[in-house]
Structure P
Amino acid sequence: MSDFKIDEFRFDGSRNFEIKKTKTKFKDIYADKEEYEAMQTESARELDELQSMMYAHNRYGLLVIFQAMDAAGKDGTIKHVLSGVNPVGVKIHSFKRPTETELEHDFLWRSNQVLPQRGTITIFNRSYYEEVLVVKVDPDILTSSQKLPEELTSDTDKVWRQRYSDIRNLEKYLYRNGIRVIKFFLNVSKEEQAKRLIERIEDPSKNWKFEEQDVKLRYKWDEYMQAYQDCINETASKKAPWYVIPADDKKNLRLTVAKIIVEELRKMDMKYPDVGPERTAELHRYIDIINAQNGKSSTSDK
């Protein structure tokens, strides 16, 4: 993975994103199962070390957003990438259809309640971006359930422009407060998604994942792809980039996401707190106390 380049997946506003020109699969970055497992283990170790430092440093937070069509691999990727990280420093939030309580508030309210604390990584499985994806493809949601004043929904193009602006401003605000934001779009092909949906139906252990709505949304595949393209182009920035990851191969997907998160953490100016000479001497005195409690001689006697 030494020659692995992440720039080809990164969209930060410096170039246009065209979904029809974007791959859903790429050449394997692992040779075999053994190398894949070794690479995954190494990424998990690096991620755990960097997250531990971030937790101790307690100045930065990291928000990682996953967006994708159903069956693209969000759940599995989150599970595998974070498998070796201390759970104390990680929080995961999955956003489903808004509840009645959430609909009584502005569209950013429910996600704002669970933004990252300093020292922690927060994962959003779906996010406030649903408001310019699902709602944009089905704009009747604006009037049927979102309880907005009529004068604010008569011009839907204006609604999307304003929501893109609100999201950009939120992510700028987070950056200015030490909360870094990275966003993943897992780019699965329509054909691969079909295979995975059928697998959910045929495998009893995966039946619970299947929803009839997933099939209905496939009729609007092109509209969703356009919505993702618009969304990424409108909200990609150097401070809150999008990473568009080919998702037809789950192993490549997981290794790539892990590598990117590690690289983003490395960009943070973090270090373990320097306790200073006085505190160091004080801590070493506690070694003598602990040894004495166990009946051992003190370090000063040696």
Structure Q
Amino acid sequence: MQRGNLDDLSAFLIVAREGSFTKAAAKLGVSQSALSYTIKELEARLKLRLLTRTTRSVSPTVAGERLLRHVGPRLGEIEEELAALSELREKPSGTIRITATEYATNAVLLPKLTKLLHEYPDIKIEIISDYGLADIVAQRFDAGVRDGEQVAKDMIAVRIGPDSRMAVVGAPSYFRSRSEPTKPPDLVEHNCINLRLPTHGGLYAWEFEKGSRELKVRVEGQLIFNTTTQMLHAALGGLGLTYLPEGLVQPHLSKGRLKRVLEDWCPRYPGYHLYYPSRRQPSAAFALLVEALRHRN
């Protein structure tokens, strides 16, 4: 098949996955009219209708579903192999897409990638902040960053950070009219700042452990956010207790802007890991990124 035909197939897959010509055009960096013409040309060559269009949505036909299911993964493999050919170039290059939490990006990725980006100007890295357990294959990410215990078994996992802990914190002003919780169940009596997870739209349950006891507490409060930065600012403002990575709150604990409680219920957990599909053929750029991020004791 000609390269142009592969591009047309790739365009179809993006439209089918996005369910929208508007979103697909934005992702491809083309106009909606040009994208619509591309899909019509592809349908004409195949003599099959691939998409059902309505005023509000786009969905694949039976033929389109088959193309999406069977050709999609194979086209992805072809694109990966073509990208891997960059190894033959004198200078590693290409774009690497990573999904990570906001804190992991700030605390681990950016400090470790600074040197790599200066040394290899042809390498580009796109980092998408995400608190859900994104399917990196389906969403076309090259890799993801998660706690070690959250990495799927069919993935290659590379440790990129030390063991860490979570911390329950509140501003001194918050405790002026409230007693400190001494055990996790006491949190139900407090105004807690929650994190909304995109996965199933649920709220994150605060996890605790002491000896052989493990507890999950679903707290309540007036504020719910979807990023840790907002949660931190709200806690600093005395608006409630929050549950955040120890490294994020430590500077504020040291200066007395926050007070920590339930510390003996917050055990260490496996640090951040970079994970990616075991069948992935790493490019030279990706291999350099892995080595730049790898944690060394």
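The figures follow:
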{"read-out": "Of the structures P, Q, the one that 5.1 was derived from, the read-out being distance in nm of label points 7 Å out along Cα→Cβ at positions 27 and 211", "value": "Q"}
{"read-out": "P(r) over Cα pairs in 10 Å bins from 0, in percent derived as 6, 22, 26, 22, 16, 8, 2, 0 - corresponding label from P, Q", "value": "Q"}
{"read-out": "Given 22.1 for mean count of other Cβ atoms within 10 Å over residues 67-74, calculated: source structure among P, Q", "value": "P"}
{"read-out": "Structure with the greatest value (metric relative contact order in percent (Cα under 8 Å, 6 or more apart), set P, Q)", "value": "P"}
{"read-out": "Structure responsible for -14500, with helix-only ellipticity at 222 nm (-39500 (n - 2.57) for each DSSP H run of 4 or more, over all residues; to 500) calculated and labels P, Q on offer", "value": "P"}
{"read-out": "For distance in nm of label points 7 Å out along Cα→Cβ at positions 75 and 187 computed as 4.5, the structure of P, Q it came from", "value": "Q"}
{"read-out": "Among P, Q, which structure scores highest (criterion: FRET efficiency 1/(1 + (r/R0)^6) of positions 19 and 91 (r between Cβ atoms, R0 = 41 Å, to 0.05))", "value": "P"}
{"read-out": "Structure with the greatest value (metric mean count of other Cβ atoms within 10 Å over residues 43-50, set P, Q)", "value": "P"}
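Quick note: the coordinates plus some simple rules give every number you see, no bench work behind them. These figures come from a predicted structure and were not determined experimentally. Cβ atoms are built from the backbone, for glycine too; each structure is taken alone.
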